[in-house]
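Below: a set of structures, written as structure tokens.
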Structure P
Amino acid sequence: MLDSVAQGYGRSTVLEAVSLTLRPGVTALLGPNGAGKTTLLRTLATIKPPRNGRIYVDDIQVTGEKSARDVRDRIGYLPQDFGFDPRMTVADFVTYAAWLRGVPATAWPDRVAEALQLVDLTDRRRSKMRSLSGGMRQRAGIAWAIVGRPSLVLLDEPTVGLDPRQRLQFRKIVSELRDTVVVLSTHLIDDVGAICDRVIVLHQGSPKFDGTVADLEALGEEGLPGHSRLERAYMHLLPAEEQLL
């Protein structure tokens, strides 16, 4: 949960008094470049403490580095450009994530196997990370984020660079996580319609919409820019000067 969270870099303010309560299911963060999506995810991941406001993970308030460390084993975070050692095998890469998350060593084999099965990489567990295609690498990243069953999974632009088949595969993976709190940022409206339960539209650091996909779709009246009701609804929420195509 975020309670009146403000965030920024240097003299720039990116998020302004954002309050959100996140629930199990898939929540999309939608918004133009610079809206604050990545900053919000980094703040939720406890990478950057907020300037103001309060953050809670599983009802634990994050008040400093000690409490941040205490909740990080409950958070799976996949940034848009995640790093890895290309010499690592896929299994080693995901095992390393389990170690970082505090999963007991005795549970590593089962938890890693579970994560790789969910992303359909069991047969590539011994492959080097450098040998994977872009889509496989992204799936390995998702396995990194979900190993150990964290209660909060944060995915930043997880479908960027994926072809249509790979995006369909991604949707199937995320659909299996509906018992978890999943927050993903995206620019792709059709992904939102296909897999998300809730949509938060950010603009200039503030939520302009927070509701179900159906609630957003209802705003997509004919005559607005866009090729679908969801696209028209999204454009409707932006200032007039940003609605031009």
Structure Q
Amino acid sequence: MNRRGAQTISDDTGRPVLGFVEGTRAGRPCADLATALGPGAEQAVLRQLPGWVVAGDEGLGRRLLAAGASPLRHAHSYSRDLRADPAPAWWAETGYGVVACDAVPAAEVFPAWRAAYRTPGHPDRREIGDTEALERELAPLLAGESYGALLPCGGLLLRHDRVVAGVLVGMLDGEPPQGGPWVLDVFRDPDPRYAGLGSVMLRRALALATMHGLPALGLAVTDGNPARRVYERLGFRHTGSWLSVIVPERDQAGSSQT
């Protein structure tokens, strides 16, 4: 997702009813981190943001679904407070070769990253083509064009000179637990030989984030993803749930036609 800064929309009286961070997602304009500021937020969204992705608190998302929006993603946020619960330093040692996220061209990271989301039944399975996935999702993320420069506590794990797992960490707007240092992506090649390496890299990220003095590390996981159990074992605690929906176009919803 490419971000463009904080925005608000107002109701017919000029009263702000929704705050969000503007960006793009799934090829659409996106109101990310959307928060209702008062009653009438969903009506304002339907009138003013037709065709947008709105990603925010679960209550707002459910009201938009009831008004005709289409579901995109139901997810849960997690955070580990690294001041109250610092990660052990030994987690930084993986036993494998690890390089910085910008040390390998995106095209060489892509095979493992793509394979991670191709597993049948994966809740984050990507249906777009390879070229689009590389050029519009992975390459901008690695280049720091989606959320700004990646933090050094992330990295890419190599086996036989090939990327097989990685954790990408950036900064979200706001403060922990819903913002700040954030795991933007964690992936591994699904080959059974590499089982557990995603957890290895996530432990490393937690340890390095602790060493670098970061206050917390957050992440989001799609509902139904069994990785939630892994995150909980690593000390992440549930902090909220949210929905991403696609607002109907003006000719698809009566409330958007006026």
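State the single structure among P, Q that was used to calculate FRET efficiency 1/(1 + (r/R0)^6) of positions 133 and 205 (r between Cβ atoms, R0 = 25 Å, to 0.05), giving 0.10.
Going through each structure in turn, the value belongs to P.
Out of P, Q, choose the structure whose coordinates give FRET efficiency 1/(1 + (r/R0)^6) of positions 61 and 125 (r between Cβ atoms, R0 = 41 Å, to 0.05) equal to 0.60 when calculated.
It traces back to P.
Computing distance in nm of label points 7 Å out along Cα→Cβ at positions 157 and 181 for each of P, Q, which one ends up highest?
Result for distance in nm of label points 7 Å out along Cα→Cβ at positions 157 and 181 over P, Q: largest is P.
When helix-only ellipticity at 222 nm (-39500 (n - 2.57) for each DSSP H run of 4 or more, over all residues; to 500) is calculated, the result is -6000; to which of the structures P, Q does this value belong?
Q
If relative contact order in percent (Cα under 8 Å, 6 or more apart) is computed to be 24, which of P, Q is the source?
P
Comparing mean count of other Cβ atoms within 10 Å over residues 45-52 across P, Q, which is largest?
Q
When mean count of other Cβ atoms within 10 Å over residues 93-100 is calculated, the result is 20.8; to which of the structures P, Q does this value belong?
Corresponding structure: P.
Values quoted throughout were computed directly from the atomic coordinates according to the rules given, and no laboratory measurement underlies them. Keep in mind the model is a prediction, meaning the values are calculated, not measured. Cβ atoms are built from the backbone, for glycine too; each structure is taken alone.
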